[in-house]
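Please go over the structures that come below.
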Structure I
Amino acid sequence: MRRVKGYRYLYRRGDQLYFRRRVPAGAIAAFGGREEVQKSLGTSNIADARHLLAIEVATFDKILADLGGRPVADAVRHIVPNKSPSQTELEERVRHWLSERIERAASSELAVSGRDPDEAKRVWLDLQAHADSVKQGIGLGAEGPSITTTWLAEDICSAEGWVIDRGSSLWHHLERLVGRSQIEANSWIAADMNGEARIVQDARFSPDQYRLDDERRRQKSDDQPISIMELFEGYVAERKPAPATIKSYRRFISAFIDFLGHSDARQVRSKDVVAWKKHLLSAPNAQGLVRSAKTVGETYLSAIKTMFLWG
């Protein structure tokens, strides 16, 4: 299997093109124990594969984003299908895909335009042709969406854990919205390649809608508790401290949670840490000894400070 020059994660085996990408060590469990993902794109044509590759990259990146700093088991549960989205959630997720697609264009289509004018022209024409194909698939009298539209809709549902009946109006709405986002993406990338200003054709992908999405995410984030221990596990997964450090820090943080009487990191205030410090300095330990200020500062408080700074 050899890599296709100019494209990340795109490989050729025989006459078939593949998506191939290594899985980060901390995310292997979320990918079913695989250290590498390989998937045939079902085509030997670079122009067709380019759009299918974008879908696979988006799905892979979404799993990594959902994994974040949480324990793997939590991330895997997060992507198990369990709900049907509201129309607002659906549109917000498709807008998110569109923004990711535009970001990836910087290392694919736009990178080509700076190297080879002839290849750039071919890519530009392909973007126009793909947009026309998608448009025909979602228009009046169409037999059905293009295969890339359907696959992208399926991958979005899989990544988000959504269950949508294929014959439902919500599914048809998702397919049409995904199609519109593909048309928008191709139009914006083509404009960038040609040095033109982007034109928003569908108001659902306007800057105002993205600002509303950001505001909803902030409000939702502010309302949700964050587990202190989950925060600690995130720190461990990313920073990978020594086993002895993990053991001692976990013990100190568990003691802090017991002292607080809750485990929501968002509710912790400076006064809570000061109160815990005073408690540690006055209450005897398991051996009946009073802790020194140095011990409290360099062990107990250091564990809390390290975790919250990372968070």
Structure II
Amino acid sequence: MGAPALITAFTAGAATLAGGRALVHWGIRKGLAAPRLPHHTDPGALGLGFDTLRIATANGKTLHAWFIPAPAAADEAHRLAPAVVVLHGWGGNAALMLPLARPLHEAGFAMLFVDARCHGASDDDSFASLPRFAEDVEHAFAWLAARAGVDPQRIALLGHSVGAGAVLFAASRTPQVAVVVSVAAFSHPAAMMRRWLAARRIPEKPVGRYILEYVQKTIGYRFDDIAPLATISRIHRPVLLVHGEDDAVVPVDEARQIFAARGDTPVELLTLAGDHESFADLEHHVGRLMDFLRRTLAPPAEG
């Protein structure tokens, strides 16, 4: 075979290989993509006043959000109200987090319920990931901190599942965040990915390892750097870890692992009866969540 034929054969083989790899990568992204659920309700259904917003985030995209102002009495008492940014989990949306709205409102908090990119009514992007969830919550935090009537020094981040890992990551690099509430966070993305692989009977060697490496390359972060096991000790503000004792998606032991890795961070651990998506006893324990927020977001003593 002459040189031109060898070059042609090599080029064709490389193109076939590249095409096959591109197809594999497309399949990985397709398999990991979050479903986009429409909102089934809004804060108005709870009798709460609200504004519907678009908030700028990374990559020139915008986020859908609902802002619920604090009760007038709270504003008058302290002039600037404490506030909470609320972020859903993978495949969720802001509407699924609204059961928290009335208790938070009655406790005197302003709220910002946000859809992450590729979720709810927010813009699409090339992919969603824990770091992109964190980017979105950071932009939401910045918007809320500039909102009239909100105390920028008393803003909490509250997230569920991937959103919980994201608020921990965001708080670890945003020192202005006052408080963090993590609900059902996994301890490490690799552990969550391995459960995903096992559920689909994908062997870890070599296929699973290739997928894990590809995902880390795509999102631009090593799992070890964004894992709650790593970020928890980099947060120098109060943190509440909430987890369901019957969680089959993320075992409750992972909350205990995060708690054990807290270092000098002031962390409280609250385990409740219930699973990953809903907590059977949440309505009986929501007072403990509100008590944590009131204590940690209390206005500074005068004088």
Structure III
Amino acid sequence: MAYVPAPGYQPTFNPTLPYRQIIPGGLRAGMSVYIQGEADDHMKRFSVNFTTGQDPEADIAFHFNPRFDGWDKVVFNTKQGGKWGSEEKKRSMPFKKGASFEMVFMIFQEHYKVVVNGSPFYEYGHRIPLQLVTHLHVDGDLSLYSINFLGGQPAPSQGHGHTQMPSNPLPPSNLPTMEGPPVFNPPVPYTGRLQGGLTARRTIIIKGFIPLYGKSFVINFKVGCTGDLALHFNPRLSEGTLTRNSYLRGSWGSEERSSTFNPFRPGQYFDLSIRCGLDRFKLYANGQHLFDFAHRLTAFHTVDTLEVLGDVTLSYVQI
């Protein structure tokens, strides 16, 4: 089952290194770039470069460079016309050898804001106008799980090019949609309201982390006025199961547990995409189809609440 990302959410899963790709729609204020990965056991350094072109000699607007060299630090710089500018550095290392991590580069008019594992780490002022930045390069002693461009326009190959999309576009009937603005690092328990109710092709994005002590967490699609649960999704880490069910008119239905794989492990990040179809929910984790759950609540449009509870840390939710 092919994975088709919703507009404004452009993920790449398990990319190979070196990673050199165009930023969908170009870089602009309001965008975020999420990078999930794992530091090598013998990591010495890696780099994330926002560049003005694909060529290795292109200017580097923002060079983010963690270095394990006995004086563990992160170096920040800009390269123009083949020459490096004045170096900024922070003698603090938020990455651990052999450990998973999540970096978020939030793009503002004045600066890049770097968040690592949910904690603000550094702000780097623009030395090259952000509208000139077209590509992202990543390389070094790490493995990549995913790179996500959030808030950018679809790539030209998807038919929209670099033009501004209308404020309320009508997508083709086979494409997913997202309605609400993103929420960054919300606390758990999390409750979000699905404005307008659940509709066919609507996509919910949930990015998060399973703590090392994690045993179980829950995602509920709920009808607020009745308490009915159209979908109750419960990864049970201690059992290694992905339990699904519904709670309708005061009674639980029959559990479903089969899945193509299980991406939820203590100490790991995940990227979950939940889509509402005409006859079922379709769930994808890290770009792979996880399972389908046939609608048991036929009036699924009455679902107006998303709940996330339990042993999970959320980094991004878009409903």
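If you rank structures I, II, III by distance in nm of label points 7 Å out along Cα→Cβ at positions 129 and 273, which sits at the top with the largest value?
Largest value of distance in nm of label points 7 Å out along Cα→Cβ at positions 129 and 273: I.
I, II, III: which one has helix-only ellipticity at 222 nm (-39500 (n - 2.57) for each DSSP H run of 4 or more, over all residues; to 500), as calculated, at 0?
Value 0 for helix-only ellipticity at 222 nm (-39500 (n - 2.57) for each DSSP H run of 4 or more, over all residues; to 500) corresponds to III out of I, II, III.
A value of 18.9 was derived for mean projected area of the Cα convex hull in nm²; which structure in I, II, III was it taken from?
Going through each structure in turn, the value belongs to II.
Identify which of structures I, II, III gives the largest calculated value of volume of the Cα convex hull per residue in Å³, for residues 33-120 alone.
That would be structure I.
Where a number appears in this text, it was derived from the coordinates with a stated rule and is not lab data. This one's a predicted model, so the numbers in the text were calculated from it and none came from an experiment. Cβ atoms are built from the backbone, for glycine too; each structure is taken alone.
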